[in-house]
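Input: structures, listed below.
Read the figures in this text as sums done on the coordinates, not as results from a lab. As the structure is a prediction and not an experimental result, all values here were calculated from the model. Cβ atoms are built from the backbone, for glycine too; each structure is taken alone.
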Structure P
Amino acid sequence: MTNFGALLRECREELRRTDRSFSVRQVAERIGVQPSYLSKVEREEVAPPSETTIVKLAKELGLDPDALLAMAGKVSSDLQAAIRTRPQLFAELIRELKDMPDHAVLRLVREIRDGDW
C-alpha cells in the first residue's frame, strides 16, 4: 500500500498539465466515485479502493491494472482464482521467480505462452 495515493496523484497531475479534464472532480466522475473520496485516496487518508475502482483508475490514468493493484496491496480476482486452483504450486513458482532478473522471467512467460505442451 506504500505510496499508492501519491502515485495516483502524481500520474493524474501529470496528465492534467496537458489535459484539464484530469482534475480530481472529473476523474472521480468518470470512475464513479465522489471527488472527496478520490482526494482522500490520493492523500492516503483512506485505504485504497476496491479492485473494480482501482482497475477503472488504472485505465483512466493509462497505468497497468495489475501493477496498480499490487501498489495497493491487492491481487486481481482472476489471479486469486488461479492461485486457489493450485496454491502450493503457485507459491513455489512465485518464490522461485522473485529473485530472477526480468529478462529471465519474460523469457519463461514467452516460452509458456508460445510453447507446444
Structure Q
Amino acid sequence: MNKIIKAERRKTSIRKKVSGTAERPRMCVNKSLKNIYVQIIDDVQGKTLCGMNTLSSAVKEKIKTVTRKNTASAVALGEGIAKLAAAKGIKKVVFDRAGYKYHGVVKALADSARKNGLQF
C-alpha cells in the first residue's frame, strides 16, 4: 500500500467518529507543502462558519519567516482562529486532525487554540 492510500484510510477512519454540530462545530486542519489551513465547520448544515490560513494578513504580520509551515506560524494560526471563533460566539469545538499525527505543527496549533479560549 502506498503512502496516499494509507493517509486516506486514516482520514476516513477519523471522520467516521468526528462530526460537527451547531453546539460543537468541527475544527479541521489541513496542511499543504507550504501552508496550514484551519476551518470551523458545522456538518449538520454543511457550512463553514469561519476559517483562517497562514496566508492571511493576521498571521503574516506575526511571523516574519519565509516558510509558513512551521510551529511558529501554527501558534499564530491557533491564536488567530481562537479569536475569530470567539468573535462568532464559538467556544467549544471538536478537533479533526484529518489523519495527521498529533505532533509538531498540528500539536502547536491545537495547544495555541486551547490557550486562547477554544475548548476541545
Structure R
Amino acid sequence: MPEEIKIYMFEVVGSPLCVASSDGQKVYERLKTALEMDLNVVLSFHNVTTLTSAFLNAAIGQLYGIFDTDQIRSLLKIEDAEQDDLALLKRVVDNAKLYFKNPEKFNRAIQETLNNEA
C-alpha cells in the first residue's frame, strides 16, 4: 500500500486566504511531487476561510495536464472542505479536464474571441 501524506493548504499558504494563483502554485508543487512518487495525498482545507478559482486552478487544475484523471482520483483525497468549496473545486476540475483534452482548440477559441472584441 502506498505511503500517505497530508498537505494542509493553510500551512502551505500561511494564511486562511487561498486566493492567489502564486499560493496555489506552492500547493501544486507539493501535490505534483507526491503524485509523481505515487503517494496517496490528503489535501486538507482545514482553517481555509476564503478560496478562489484562480487558486484552485493553480493548485489542482494544472495537475490534469500532467496526470490522468484516474491517477488523480485514486491518489488525491480532499478533506475538511465546505460544500461551496467542493462545488468550486468540481467546476475547476471539470474545466481543467475540458481544457487539457484539447488545449490548442481552447486557446484558439479564446484568441478568436479576443480578436473579435478588439
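Work out the source of 1.28 here, i.e. which of P, Q, R gives that when Cα Rg over 2.2 N^0.38 Å is computed.
Checking each candidate, the match is P.
With FRET efficiency 1/(1 + (r/R0)^6) of positions 43 and 59 (r between Cβ atoms, R0 = 25 Å, to 0.05) coming out at 0.70, pick the structure among P, Q, R it was computed from.
P
For which of the structures P, Q, R does the calculation of helix-only ellipticity at 222 nm (-39500 (n - 2.57) for each DSSP H run of 4 or more, over all residues; to 500) return -18000?
Going label by label, the one that fits is R.
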